[in-house]
1. 1, 2, 3: which one has helix-only ellipticity at 222 nm (-39500 (n - 2.57) for each DSSP H run of 4 or more, over all residues; to 500), as calculated, at -13500?
2. Mean count of other Cβ atoms within 10 Å over residues 32-39 computed as 13.9: which structure among 1, 2, 3?
3. Have a look at 1, 2, 3 and say which one yields 24, 19, 17 for semi-axes √(5λ) of the Cα gyration tensor in Å, as calculated.
Structure 1
Amino acid sequence: MSITDLDDLLGDDEIEFGNAPDDASLSRVSELANQQVMLQQRVEELEQDLKIAKEDLRKVSEQDLPEALNESGLSEIKLQDGTKITVTDFVSAYISKEREQEAFGWLEDHGYADIIKHEVTVRFNKDEDTKAHETVDALRARGLIPTDKKSVHASTLKAWAKEQTQKGVDIPEQLFGIFIGSKTKIVKS
């Protein structure tokens, strides 16, 4: 395309491009962009390091140190500096999305439906405001607060699983992702 063609394409209107940035401005932009890239990489590295450190800490506190204390016949030890190390048992549990319905069914069938929360939500398109307000008003008039979601809060599930395992109730460990273990707690005085 020639300059004449470009003029024909753009028409007779004048175009102002403004002032082009000087070399110092471009240099500053380039320097800050490079700094951002380096900082972003550093944050990603630190996040990865933190993830690894957390896993290492979990392994030592939930496996290595409890096992070493157990092998020594100890459940608690106090160091010379006053630091107290104790071993406590714990239970963790979770319900995966894939097995959610099966887990809820099991809870309901075995008399534990009361730990399942049921929330009802209704979505309306933006042009259905009147319908949405009417529905909310009707539900509220009945003493209800609308939403629809079934779930078991993580803390509730963990407490329930701990209680049931302590009672000796046979619950499907795979279904509820149950893990029973020990971990150490260190308290400095």
Structure 2
Amino acid sequence: MVIWLIGMSGAGKTTIARKLRDLWSESYPNTVLVDGDEIREIMQQDQQKDSHTIAGRRKNAERITALCQWLDQQNINVVCSILSIFPDLRAQNRSNFSNYFEVFIDVPIEVLASRDTNNLYAPAMKGEVFDVVGIDIHFPVPEAPDLVIDNSKDGLDVEATAWEILEAAQAI
């Protein structure tokens, strides 16, 4: 099974994904985390000039999708945290993975910008940096996720959220 966590930068995807992987691996040790930023670093794509352009993001997303499919074919459970700005790749996931569960971590851009945990949004809004999803790159909100998690308020219970996702995913 692949649990695909989608959301903009700073939405809490990786934090939730790490807890979800930890909980899931207690019962199923064949569970791994695939994080979009970590894969970008491992593949050294973050060192390329165009890594955050639409084309660079597409290349990274295709790598991540292929990696998740490869793991899934080996009966390895995957928790994937990724921006996931390409609806066509998400549609392919539903067809290509043995079992796909899509979770949208919903946080409005205004909240993300006020938190700005990665110091990303303020410079982008000032025009100092470019190719930022939610600012100058459109973020297509998933049309039919299996679950939506609202993380717009402070104090999200990460463990309870991870359990909610895991229970919902295993119920399908």
Structure 3
Amino acid sequence: MTNVAPEGYEFRELRYGDAGPLAEAYRRNFDHLAPWDPIRPERFYTEHGQTDVISAQLAAVANGTLVAWVISSGERLVGRVNLNNIVRGALWSGALGYWVDAEHQGRGLATAGVRVAVDGARARGLHRVEAGTLVHNTASQQVLRRSGFEQYGLAPHYLFIAGQWQDHLLFQRILHDDPV
């Protein structure tokens, strides 16, 4: 994968040592992420809570159902990118998720993060990458469209976000049509 990070930033795979910096990033971005995220227990925002999250995610990485990256600026973590729910069989697909620190938005990090995930999906032979956005999340929709994703549907009451079931627009990017 080529380095697609804007100057001063790096995308790298998640590792165990990220628990403290991720807890700090989530605390720092609590208000920024609250409208887009599920309600999380207080422990999630602690180093111990992030150790648990990272342990589960790295186990999913090991079994091939997840690829997880962090976005860093120096020693500070300023975002995440994931390919979740990787499925093989007849589907060969993964679901894209990402967020960028409130103080680092508008610098191309989300678009670069989508590129990292698409490159990661392609390297793993996936056929498609899907993503869902809240209906009113036009900024994320623009990032996806700029990155070659097409809207293909609306999922009513799709995810439990910010304390309620919320509708999502569904997007996909077909990576290739070659058989596996």
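Each value in this text was obtained by applying a stated rule to the coordinates, not by laboratory testing. Here the structure is a predicted model, which means the values were calculated and not measured. Cβ atoms are built from the backbone, for glycine too; each structure is taken alone.
1. Clearly, the read-out refers to 2.
2. Value 13.9 for mean count of other Cβ atoms within 10 Å over residues 32-39 corresponds to 3 out of 1, 2, 3.
3. Details: 1: 56, 38, 15; 2: 25, 19, 14; 3: 24, 19, 17.
The correct label is 3.
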